[in-house]
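Listed after this line are the structures, all set down as structure tokens.
Only the coordinates and a few stated rules stand behind these numbers; no lab work does. Since this is a predicted model, take the numbers as computed values, not measurements. Cβ atoms are built from the backbone, for glycine too; each structure is taken alone.
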Structure P
Amino acid sequence: MKIKLLVVFSALLFTLVSCDQCKDVSCLNNGVCLDGTCECETGFSGTNCEIEDKCITNEVSCENGKECVDGTCDCGDWYEGNTCAIKVVNNFVGSYQGYFGCSNQSGFVSLGAITTTENELNIIEYTGREYSCVFLTESSFEIPSQTLPEEYGYGPLQVSGQGSINAAGELQYSVTYNYPSQGSSTTCLFSGQ
């Protein structure tokens, strides 16, 4: 009987001591005190669950490998939108009608999306020439030196240059066409909208 009484008394004392450990602990944001320590819900931390990670509690999901910071997506230089889903340079994708100064001809230039890079587009001229441009800022780009397949029996064509797109949507670029096998080159300016 004494042993039973001692076991019951010990259990009651342990329960009271456990309750006393949480007596002065105040857990916030639906946290629960266990043995004097706050157990926090997902997205909360700190001694009293007072620190909220808004990226978790607001279930923020960022695309294109971007990270959530303080409840919003940090898109960096080349993406925009709430979830970083919009590639900035894709705003320029489309056809531009304009004038090629070197040939005194009007024609179309298309800018096409490239899915594998953040800041690159394809330039497709009315002649069928296709090469890439790399944006250095959200409005200026370079045409890195690149070799295109043989053209018109003159051998491979090398292109390079630079350009920009202004706020009004006008595309301007200068491109140098170089035929190494012929030892000749021409620089052409395109301007269009």
Structure Q
Amino acid sequence: MAKVSGPLMSLSASGKFGGALVASIWKGRPYMRQLVTPANPKTTGQKTVRSVLGTLAKAAHAVLTSFADSMDAGSAFFKAARDNAPTGQSWISWMQRTLYPLFSARRTEYMALSSTIKGYYDSAAGTIGLASYVDKAGVTQTAGFQLYMLGVFATLYLGYTFTGGIDAPGSLTPCTALGTYVHTTS
């Protein structure tokens, strides 16, 4: 319901009028516009996109940024991602844009890894604060898979060298080193 001041003269108004117009104030000036209700069809494709971007955003929470770091430095991963991101683009949007087309194939590769290797990733991911969650499509994205995707980005775009290769770490040590790269200042 719209609220008006000076009802007969309508000096100012805010809110919607009869489901057709919206009154508001922008930079101190009142204005009117058509009421638009955005569609949210929740199609399979839309859920897939939200799932991929959401998983990558959850993984990005583990990255120690200069904002969260008491020394205002950030992790080596953060510094490399920030410094290599295209002009005018945040490192997170760059990571999401570049990993989006690789996501499905990399998820399949990760799921084919042995339970021992997945355990290495899960253990290292838990150490840096990542947690498993259920995405918009109802798929459980493990903490280990999120760290794995950060590792894919680091090796492909940040010049990080993963001992033994991202799909074949010989022990927990390379996964722990990746966690340190992502979450600890150097």
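Among P, Q, considering only mean projected area of the Cα convex hull in nm², which has the greatest calculated value?
Working: P: 18.3; Q: 15.1.
Between P, Q, the highest calculated value is found for P.
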- Can you say which of P, Q returns 21 when relative contact order in percent (Cα under 8 Å, 6 or more apart) is computed? Q
- Query: helix-only ellipticity at 222 nm (-39500 (n - 2.57) for each DSSP H run of 4 or more, over all residues; to 500) was computed and gave -14000; which structure, P, Q, did it come from?
  - Reply: Q
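Taking FRET efficiency 1/(1 + (r/R0)^6) of positions 56 and 128 (r between Cβ atoms, R0 = 41 Å, to 0.05) from the coordinates of each of P, Q, which one would give 1.00? Intermediate results must be reported in sequence, preceding the final value.
Details: P: 0.20; Q: 1.00.
That value comes from structure Q.
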- Kirkwood radius over Cα pairs in Å, for residues 96-135 alone from the coordinates reads 11.6; which among P, Q: Q
